[in-house]
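Listed next: structures, encoded as structure tokens.
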Structure I
């Protein structure tokens, strides 16, 4: 059971202010679009348990795929990664899963064929505060509901197991973006409250040497672990003298280790049968995915996705695009098909609002080290969940 429940109009302004000032949502707009929904999603415990169980199975399968890929470098070359990233991946020789922290978010959608996933946000999944504080705030304005897991607390536990009390953790992100800053400030405040020191860093602020990792801002302090909220492929845009390759080659506890880019690639399904890994859950929940060059030879309703696309960008769902935008995607696919995939489009099953409007839903199910860690919800009036989608808290119905 899932349903949309409206926050009453007379208290929505108070709720929105609460989210902005207490829920680390300092940037509540995308252009002219308000991204704080006046609805919450309520589900029963059975539905929550099902999504959590599937996310845990997917997470385990994903980590096995990553380790198998490291042993087959020829297949890494088929993932459509930037050449510099590909070369850096091939030099990894000291990866240890137990020494790192693995955070993922699987995006579930209700469809006419049941729950399906559109992708895994494997490299730098967003939605930290939205999967932690937003549900707690919403519970103050509604009755008979409760929050689910608190993502921030689950991620905090993983870091506390790796970093001793009074240890230093580098929060690496694009410091010029307020929406990235709010994510890192949320987790940094959690660290500080639990006797770990947060260092807010741009990706080129780290100094790597034989003594370990430090920050150019505080060179005498050793950084014990890194939380990276900076897409791995963006590292290649940094000046070469920043030695960004050290993210791949040095041994430091990381969330996430660069190995995550292997399963961030949407071309993973094109090669996973060659990896000798059992992936029943992935094959059950992900729509059929093929090379774009094969679309003309098979039946079906296909959409195109960029290999490293994020937040729904450049996905060719016609209802969400102008004709000009749609044609631009088709040209890009034709010009460089190796950086795209074609995926059979599922039929999203929208939910009705109190105003009888149809809204399409995405539930991001987080896992930390393979274990369930919370939900992040977004809704949109069209079936593409992109940067214009609204954040919606996900609450569990009290029995």
Structure II
């Protein structure tokens, strides 16, 4: 009997979006076809330890983290190319220390240290196929400043912006504020360059609010971006699925926000609603599936086509793979459309957009696995080293390293 492909779903991480990642992973694992695939959940704690175990598949178990860790096995991957094994940190006295072999990985990670190329670089060292953007696309997609530079150079419209680093702010606040005010009009929006889920983002209508917004943002990132705030704003999201040369766009959605910006509560708590009234605790989140949304978005055919085409162009310009979500801004004052950002591992893997397009969540996971294996096959045809050993043609000694002859 042919064994099933073992899919490692990796989530959590040293990120402010750790809990959102857990929700994405649980939804993903529930969607994977278990008649065809085995599933190995791998959770990275906020402290950076890796764990595996069936209890990781239930959201209620995350209410008591110490108990959850005790019920799971601490594990690691070796950064050795071709070694797909997941190992126990504590090697048993008898038997080997291999937990299982991972055939392919679906990353369900969000935010800094996870979605920014850090994790992708680790997996590249092992050679295990994985279903998301590579290191370069992940890093460029995560950093809002670099992303806008690439898109602007590619002829894709982005909103007016400026940026600075935290050290500039600590050393010369007045000069930074004056430079921002010369570049952009109020109101503005201040963002950490490399965070997601609307964490650390604030609107500023005057200098006092600008300073407060920057103070908040520098606590999350060393690079800060400030943009013109679109007052008559309609936000539109569109997902793209495929690889850097062949991909397709989903239907569009219009997330409903409760204020000037789409907040963390809007995205993950259904607009911040609570269960049981003012004293009734926090509403249980279902990740990005909790967002109040209009889907498909109420747009003209021309606008819809423009957004879907631009989403594909953005995906390709950043050389993406897997599934991503591109967030757009429509300025209803003049009709201009801008790319706001790309999410290279979107919350809930944007399955709700693909379901509305006619692709089930199970079919989406199947496609992601296929994309991971295809990229692995494609990379196998690329040259990574030369057979010749240059040391066979060099002169020995320190001088031989420069100007050596055959």
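None of the figures in this text is laboratory data; all of them are computed from the coordinates on show. This structure is a prediction, so every number in the text was calculated from the model and none was measured. Cβ atoms are built from the backbone, for glycine too; each structure is taken alone.
Figure out for me which of the structures I, II the number 2.9 belongs to, where distance in nm of label points 7 Å out along Cα→Cβ at positions 11 and 179 was derived from the coordinates. Write down the numbers at each step before the final one.
Details: I: 2.9; II: 4.1.
Going through each structure in turn, the value belongs to I.
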Candidates I, II; Cα extents along the principal axes in Å, for residues 235-346 alone computed = 47, 37, 22; producing structure is I
For the read-out FRET efficiency 1/(1 + (r/R0)^6) of positions 355 and 379 (r between Cβ atoms, R0 = 25 Å, to 0.05), a value of 0.20 was computed from one structure; give its label from I, II. II
Structure from which 27 was derived, relative contact order in percent (Cα under 8 Å, 6 or more apart), options I, II: I
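Given 0.40 as the derived value for FRET efficiency 1/(1 + (r/R0)^6) of positions 171 and 243 (r between Cβ atoms, R0 = 41 Å, to 0.05), which of the supplied structures I, II does it correspond to?
II
If Rg and Dmax of the Cα atoms in Å comes out at 20.8, 62 when worked out from the coordinates, which of I, II was used?
Details: I: 20.8, 62; II: 23.1, 81.
Derived from the structure labelled I.
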